[in-house]
Structure 1
Amino acid sequence: MGRWEPNARGRLEQAALELYVERGFELTTVAEIAERAGLTERTFFRYFADKREVLFAGAGTLRELMVGALAGAPESAAPIEAVAAALEAAGAVLGERREHARQRQAVIAANPALQERELIKLASLATALAEALRQRGVTEPAASLTAEAGIAVFKIAFERWVGGTSQPDLPQLMRESLGELRAVTAAG
């Protein structure tokens, strides 16, 4: 086994995604993932609690990125503009991995338990953004409403991006989706 080879985590992630696409999430075992990556099962469990977490391992990093971008928005920014900064940051990072995102999303879409885990991830992001808004002095319910609206924009833009063939880049789709939200709320 190639324990000494670099990037064990990345190799495990790639092997898992390939197998999930080829065989399906349910039919893929940790042993098969480790074997495809040229590693041991023990090495797999050093990086991931279970085979599901391979698909969600970046959730904490994404949350930190978005909260940091929101916190770094100018103090004069309206709450929705601070959330827009978080969306822009997420879009820039995720936008570099479109094919990976498409494959990951296809695996999640084919498995109800993974869909549930994805919804939990999005809810966690909304909670973190709402807390960051409260730390900026935004009161309730405005903080929670703004954070939830931001995550809805994120979700819609992301779905358009992974589902499209010649769509604009992810940050552009996030801006367009946010513009749509502004238009429908202004029309009332």
Structure 2
Amino acid sequence: MKTCEYNGEPLNEPRSHPWTDAVANSACRYYDFKTEPGLIRTALEDFLPWSHYPAVTLLYELLERLNAPASILESNDCAFSGPHKSEASQLSKSLQCDGRVMILYRELGLNHSLRRVEGLKNALHFRLAALDQEFEWGMIGTTILPVLYIDLPVAQNQQLGYQLMISFWAWGDSEAEVMSNLERVLENLAQAVGESMT
């Protein structure tokens, strides 16, 4: 599976966890899927129009596992853009979809350690490199982002920590092909992340 370390748009200002506002859409809000797992399949507005595809079911299942009681991780945010014109001019496919999921350690104090979050990132790349090596039409990227853990019982100037943003892309020449390739991407991601959750 192809992976990269993705820089994306500059993200200099730390977000909060739990977050209280969304830059792109003020109607979006944080849900604690640990306490309300039933919302995973109903509250994620970006995914709902595409939920008839198996790829989106896989994403829901990944979020359910991340936020399950036995997991040492949890999700903080996710987003998705369905099939649209490809932004990767070097590829021969005309369409792409893309999205992200943010993950962090459930024991919030562990997220203060950049080394620990980097270890999570490196383990994910290592596991993905061994999976589905011939697959060309998908990619997973990682970015470590600053976060203010506002629920930590420490002084405000000691709340700064980190989280891992996992970005994903899939390409194809039709909606069906893009979503089929996304299914393959998310199968690989679920396998790699699953090995890090217990």
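Where a number appears in this text, it was derived from the coordinates with a stated rule and is not lab data. Keep in mind the model is a prediction, meaning the values are calculated, not measured. Cβ atoms are built from the backbone, for glycine too; each structure is taken alone.
Worth a mention:
- Origin of the value 132, where volume of the Cα convex hull per residue in Å³ was derived from one of 1, 2: 1
- Structure from which 30 was derived, relative contact order in percent (Cα under 8 Å, 6 or more apart), options 1, 2: 2
- Per volume of the Cα convex hull per residue in Å³, for residues 17-64 alone, the highest-valued of structures 1, 2: 2
- Which entry (1, 2) yields the derived value 0.8 for distance in nm of label points 7 Å out along Cα→Cβ at positions 161 and 177: 1
- For the structures shown (1, 2), Cα Rg over 2.2 N^0.38 Å, for residues 49-152 alone is largest in 2.
- If mean count of other Cβ atoms within 10 Å over residues 57-64 is computed and equals 15.0, the structure in 1, 2: 1
- Entry that produces -8000 once helix-only ellipticity at 222 nm (-39500 (n - 2.57) for each DSSP H run of 4 or more, over all residues; to 500) is calculated, selected from 1, 2: 2
- Source structure of the calculated read-out (distance in nm of label points 7 Å out along Cα→Cβ at positions 41 and 97, 2.6) within 1, 2: 1.
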